[in-house]
Structure P
Amino acid sequence: MMKKTLLAVSAAAMMVAGAAKADYKPLEKDPEVINFGIIATESTSNLKDQWLPLLADMEKSIGMPVKAFFAPDYAGVIEAMRFGKVHVAWFGNKSGMEAVDRSGGEVFVQTSKADGSQGYYSHVITNVKNTNINKLEDIFKCDKSLNFGIGDPNSTSGFLVPSYYVFAQNNVDPKKCFKTVRNANHETNLMATANNQVDVAANNSEQIGRTKLKDPAAAAKIKVIWTSPLIPSDPMVYRKDMSKELKSKIKAFFLGYGRMGDTEHATKVLRGISDGQGYFMESNNTQLYPIRQLALFKNKLKIESSDAMSAAEKADKVAAIDSQLAELDVLVKHQ
């Protein structure tokens, strides 16, 4: 019975993985320099302040050069990993999913908070002085009078989560509802809201927490009008076709960081990342299952509300999504 269950789970895993085209460029050998990708949640200068101390410690630990790789958007890091220009990267769950599906990536650890907790929240925010907007329903007048700031298309909290929970579940098309819909990183969207450059924006609890630490005056200018369910902590992803020895060294560094060696120094470095990170925790590709479900649910709702397809075409597409959701349900129950 156990053997049959494991075979069913394995088959479901292969079907879900097979839904994405693995067209990444294989590595010919292990890299001589590890290029570490950092997604564009903030300005590059801010991200350097946070991550370069950790990368310097990683370089000493694994005994080879580690260089930071920055791109203007999340897709830049995903594509760089796909073509072997990035070997390890910090992603959000949505971008991590893309890296696993398209770039030969593999989740190996995930972040945590300083208090040991895991996960964070997507928010919708507005300026604290905007007395006309106090709850989500207040932005759904859809008279094209409001400017909305949304995140990078590969952002979990800035795009996928609000796209599903805020818009798809309320049958709202942002492009038809708002005067403008502007894509930007979390930092830019928060500051634009604080400075009344956009009326409403998607954001997350980590960016708000970091702004409270770095720019409390700006943080005091925003208010949260919606909070999502808990989102899994960010995954760290490496190229799965690196040697087991190199991957083991990298994974050992992350799992030992703050737990072994100069723990005081490492803890200080971690506290300087985002809104204050804790230790890295063991993880794997299964942490992406809820995000896969969310993406499929979003697509299903979009198809069901479409006027551009016939009833038969809708039924076929919805059936295909339901099949994928059923496969994921098996995986979630047996992980």
Structure Q
Amino acid sequence: MFRAFIILFAFLFAAPVFAQEESTSALAHLLAGEYEDARALAEPLAEKGDADAQHLLGYLYENGLGVETDLQRAVDLYAKAALAGQLDAQFALGELALKGKGVKQDAATAAGWYRLAARQGHARAQLRLGVMHLQGEGVDLDKARGVKFLMDAADAGEAEAQRDLAIAYLGGDGVAKNYLKAADWFAKAADGGDALASYNLGLLLQSGSLGEPDLNASAERMSDAAEAGFAPAMTALGLLVHGGAKAEGEPADWFERAAKAGDPQGRFLYAVALTQGDGRDEDPDAAKLLVEDLLADPAVDPALKEQAKKLRRELP
């Protein structure tokens, strides 16, 4: 399960009383993209021991925002804030250790920092620990405990945790397999803006695992994922429309969008549309280019390549 991360901020909760207004202003400048102003306000507060300001300043140095990137400076600032109990700094140190960014890569060390943040209710730290226990990475393999961490994060509204919990129910990984619960958690994550959850829910709705397949409901979820830029959902939506589902656009429109977004199956189906003049004027030359790109791509699934070879033989 691949995860992109977002550093969350909770600067106000632990700030000393004398610094609350300044910390709030520094955060406001950061969120507005006014990084130099954020640094100017945060630096004197950090020197006085304000843990929230130390975390904010560490974030600026980690990401080179308004300053030159300085990972060692970021680690030092995060460490001071983390030892003072600042949960976002604890999480940030876990992220750095997990990826080996500025520090030695060490999953066990990452888990230790995540654990400190998770005890304070940090949802993304709970998410990380859930995944680590499910995979036995840096911690004991304990699927039930992993699901418990995911549940805590999901209940807190963390969309990625909701999606991962749905996947656990889908595969019976640490919990009893339950398609209805999987669909429920996918829906929560999708409603929170998770495109991959929308895509997976769309697949479930058309699979028959939840009862009678509902192609229109599936198309609605696929449309959400497609509009969010998830290329496989564009291909899936084109196939649903081709099968009679109601959605905006024609199948060839979605195949073309998927092809431009780099989805291999979308490229193949758009080549088919151009070959047959299905939703587009016939254009065998353009179809040939798409097929040859597929055949030259080592990452394309072998079965799809075989289909592409067959189509190539049919082209002039």
Structure R
Amino acid sequence: MQFGWLTLSLSPSPEEDAARIDQQIEQVCEAERLGFGDVWLTEHYFTGESVYNDALLFAAALAMRTERIRIGFAVVQMPFHHPVRLATQLALLDNLSKGRIDVGVGKGTVYNEYEFVGHGLRSDDSRERMEEAVDILQRAWREAPLSYEGRFYKVQVPQIRPKPVQQPGPPLWRSVISPGSFTDCGRRGIPILTARLPVARIKERWDLYAAGLAEGGHDAATCERLLAQAALWRNVYVAETDAQAEDELSALLLQTRSHMMHVREAYNPPDFTIDPVMLNAWTDPKISDADALPFVLETGCLYGSPARVREQVAELRDVGVRHLLCQTGFGDMDHEQNLASMRRFGEQVMPAFRD
């Protein structure tokens, strides 16, 4: 199995932001030392999540501090980036990292409309903006010169310099949830990330992805590579005992949920309503913490003593997961507490699953 490390922790106040940024750099360096194969950066604005805010600039700092670990984005919120600027930044990052960049792309969170408002946008056309930006991004790396006239962007680009190390450019990943998205990404040969997927559904979704790969006519080596890369995101917390892990993780998750509900209520504009189809027991403000917590522990978390977490990882392996993304920071979790959990996982869990 491959293990990745993902950061989505919270800086509780502006006064702590600088220290928290330094701590996240230290955590990434520790992830590389422990043998994690990739680190994934989230992108959120204005409220202390993804405290570095600018994931691209932060990735450049990580490229200078690391040597082997791949650096991914989960995900770049495409409507917030001019695609030519983004193509240039990612090409430079690929050079700085010597070809270690992976780029998850998305249309922006469906919950945080205030992020769109802060960028002078609304989310109504976010999917169309994303698709046009992705088209320009990929073509900018391949075509010189590039002439493009779309709904949102009209550009004339002589060429992108420097060229990415990875040709024709860093891999573009998609975050997928619905069954049809797994099949479609397989057909198109796109690497995938997915998050809160119950164990009972994983094999079914992985089979849909494999079926899509077969429909797309990809060669055997490509199919094997993409199936091995297909990544599942889980909250991961390892303590000395099962009871300690459940108690501490539960408190951190409830703190995270409280923050999430507060900022959406405080900053989302009054004319914004979330499509009910996009809600689940964790994200729906009408669901109590007492009901939301068991849901997220069951569908999105690996936690306990090292022995118990090894059993949980084995369960995922046995239904086909070969690439696990581990979020080890939640809420305003203490830096040393995060490192302790990471080290237990890296030293007492991961070695049991190395190829």
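None of the figures in this text is laboratory data; all of them are computed from the coordinates on show. Values in this document were obtained by computation on a predicted structure and should not be read as measured data. Cβ atoms are built from the backbone, for glycine too; each structure is taken alone.
Tabulated data
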{"item": "Answer label among P, Q, R for the case where distance in nm of label points 7 Å out along Cα→Cβ at positions 262 and 302, calculated from the coordinates, equals 2.5", "result": "Q"}
{"item": "Computed -21500 for helix-only ellipticity at 222 nm (-39500 (n - 2.57) for each DSSP H run of 4 or more, over all residues; to 500) - originating structure among P, Q, R", "result": "Q"}
{"item": "For 0.95 (FRET efficiency 1/(1 + (r/R0)^6) of positions 126 and 206 (r between Cβ atoms, R0 = 30 Å, to 0.05), calculated) the corresponding structure among P, Q, R", "result": "P"}
{"item": "Answer label among P, Q, R for the case where semi-axes √(5λ) of the Cα gyration tensor in Å, for residues 118-157 alone, calculated from the coordinates, equals 22, 14, 9", "result": "P"}
{"item": "FRET efficiency 1/(1 + (r/R0)^6) of positions 102 and 278 (r between Cβ atoms, R0 = 25 Å, to 0.05) derived as 0.00 - corresponding label from P, Q, R", "result": "Q"}
{"item": "Source structure (of P, Q, R) for relative contact order in percent (Cα under 8 Å, 6 or more apart), computed value 20", "result": "R"}
